[in-house]
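Rule-based calculations on the coordinates, nothing more; no lab input. Bear in mind that the values here come from a model prediction, so they are computed numbers and not experimental data. Cβ atoms are built from the backbone, for glycine too; each structure is taken alone.
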Structure P
Amino acid sequence: MNLKEIVKLSRKVSNQFKVTDGEKFKLKNVDPNDTLEFDAEDKPRSKEALQTGIQALAELQDMLYAQDRYSVLLIFQAMDAAGKDGAIKHVMSGINPQGCQVASFKSPSALELDHDYLWRCQQHLPERGRIGIFNRSYYEEVLVVRVHPEFLQTQKIPPELVGKNIWDNRYKEIRNFEKYLTRNGTIVRKFFLHVGKKEQKKRFLQRIDLPEKNWKFSSSDAKERGYWDDYMTAYEEMIQNTSTEESPWYVVPANNKWFTRVVVAAAIIDAMASLNLSYPKVDDAKLAELAKAKEILLAEK
């Protein structure tokens, strides 16, 4: 299968989970168990498809790096244990490390709290020619901070600026920020890995039972399950208010990791292919320089 065929298939798969206009989006319409027409028996085939996608991504990234015009920002949001780390690890496994950078955002530091909420993420935006990956992002400001509004008090925002419209204002600010990035050559693609509550519980228990996974679990993870419905509302409204044509959300079913990774890879391939990437063409002077260098090398004894 050549790159053109891979791109066409990737677009077909990923478009089924793409949200560009969130006005009518309802999270309840996305089944975390969805695997389209595939089932568990297709897992070996999905691994082959993922490997094909990884190779295509490596080819596209090489051109992105060489062209040095565009950059790509991939944002991953999810409830705990949805598989963000695994998706990033597997999907990006073929990428040249020189052309990729990953930033994980946890609780803001004292320095970060002394700036506006977009500031810390701006420090990690990808350079031209590179892929940037945000494991969580500024979207935490309309997710965890919305579910726990007491966190606003630690952000040192003047009280008169924290009103009832703060969430609508943040949605607008984020839309404008992503539009700004797009207009300056950074395309933004966002992934919400939608794991079910029962599946999350299963994965939490696995983290507790398996010693090699103990480090991944925190008691606070279980505590946050008590706010599940609040988080689902926050995610739904976030997607409704920040899905645009230029920076869409992909709401990816995450109960089956093998399927999640295929969809994420497909969406990234589609996004990068939309840039019409190519290797830079050299001018006549450069060609003459190359010919001279070749002549010298061939003359060596």
Structure Q
Amino acid sequence: MQPSGLSPESEGPIISPEELEHYKREFSLSGQLDLLLEMDRWSSLNGKAVLEIGGSNIPRPFIFEVLKARRWVSVDRVYPTNRVLWPRQYNEVEVIPITAQVEFDALSGFVVLDGRIEFLPPSFAGRFDAIVSIDAFEHVHRFSTMLDQAYGALRPGGKLSAIYSPIWPSHFGHHLWGVTDKSGRTFYIETSPIPPWGHLLMRPQELYRHLLDHTDPETADEIVFQVHHGDNLNRLFVEDYEAYFRNSRFPSYSIRSFVPNVEPPPEIQHQLERLHPGRKQFSMIGIHVRCEK
């Protein structure tokens, strides 16, 4: 990991714990707002034109009254469930499909582009003071292209700050979310029938056989698909992320853990290194990366 020498810019916006909890309660959010405040402490968003990668459910008043951003554009895949889970947010923002023909100057000051950051319109080049992202980078497959687009979208001196978890090599990096079996049990990350690091220790057929001791065959097959074959995860290791940032156009960056690491027992560490040659970092759950143009 490369230290960048980048230091906090300010103490961030003034908001009481009671006000913060009010925003979370009113807009059905949890840790996203805390993470945005953490990003703002490193690089103030006050008066900035901000590009958000992923997310798109941050409420308008938090953006403009708390963070005091000047402009906010989010690039995200907007699924029907987004509108069900966060109706207030999506009632307040213009959502348009992302295409190469979208003109930055024609957009309102608060908009969501429905699509992938890899296909950012050419008119966005050099238009943003800051880029933020929460729990999105672990889903990006064209990672080099994404970093190239992010670099191009920033003005000189612009900064990118991204926090994302759980990453693939962590003990529950399989990201299992909401699979319900025939008995009515729903498996999530926290209640996963997959043992710690099991997604890295077991090949698909081995994982399937393990899951048959916990659920029905159809559900076992669905879990194996989501863990090993679905396109929701990029399945990058820490070493991969480091290489992508090191080889990007960003001249300075830092990568650090933002939650306590969970170290594998020595015998598990040995197995993981044997099964995944060249990989040694299996304890980091979440990454906070900071880059400057």
Structure R
Amino acid sequence: MSEGSLLVEKLVQNVEGVIAGKPEVVRLALVALLGSGHLLIEDAPGVGKTSLAKAIARSLNCRFARLQFTPDMLPSDILGSSVFLPNLGEFEFRRGPVFTNVLLADEINRTTPRTQSALLEAMNEGQVSVEGRTWPLEPPFFVLATQNPFEFEGTFPLPENQLDRFMLCISIGYPDPVAEREILRSHRQGEPVDGLQPVLDPAQLLQLQQAVREIPVDDAITDYLLRIVTATRSHPELALGVSPRGALTFSRAAQARAFLEGRSYVVTDDVKKLAGDVLSHRVICRGLLREGQRVRARNIIRQIVEGTRVP
């Protein structure tokens, strides 16, 4: 087993140690992390979204910031702002919470689209532009955002261009009885995540992310992936298909899953397993209210995958 595979396995075991009964959720989160992407979790409150973000940050021994999004939040609350210093007679830029390694954007759909959009440049280009100046973010930079289901009161739907910045959109769901019993037992002495020890550092994560980018993707696999993407653009039940950026993200996610599975090559199963989580939030269904979009979109993506010829 290579050094990279050993580090990944340690990371998986470390995070799974505090996220009981959800191994697939942990692996999907790490696909987004290793693929240099970002993760959106759409689920009800209290199912472990914050614990997952903290577990990843502590496992990496990196800076972690949590932002609780509210309707009155402003872009400057995320990015930072300039403060006048009377003794010097000049302005000084005070960095906001976005200047971190792992950012938990909690309940991101409780703030307005204008404030949500403050994260676009940071997520896409790894930098922040404020008052005519550009400030680079120190890599690695990983956003784990959470949002409540749309039927919850006081929520603002994320714009399509914001959704497109997330590599995966997943749900955690309620634990089964055995896992929930373990959660109750493990929390009697406090939060298990608080005692988590790091297993790698940010520099090692950057090396793993580079290794993911170097995993070759066979032309036959690329053509298979593109057939799925192209089918979303002509499907009669979809008003909006997957963009070229979505296709690129899909390919990168498949590379990350292959790496996570200890392989130096991508297989069709990587594409199949990730299609729903990578593509469903990038399409728009015809004739449906937003509340019914995600479930229907996942069903359509599944139908497309099942009907696409496998190389």
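One of P, Q, R was used to compute P(r) over Cα pairs in 10 Å bins from 0, in percent, for residues 84-131 alone, and the answer was 21, 42, 30, 7. Which one was it?
P
State the single structure among P, Q, R that was used to calculate relative contact order in percent (Cα under 8 Å, 6 or more apart), giving 22.
R
Check the numbers for mean count of other Cβ atoms within 10 Å over residues 188-195 across P, Q, R and tell me which is largest.
Top value of mean count of other Cβ atoms within 10 Å over residues 188-195, among P, Q, R, belongs to structure P.
P, Q, R: which one has Cα extents along the principal axes in Å, as calculated, at 69, 44, 40?
R
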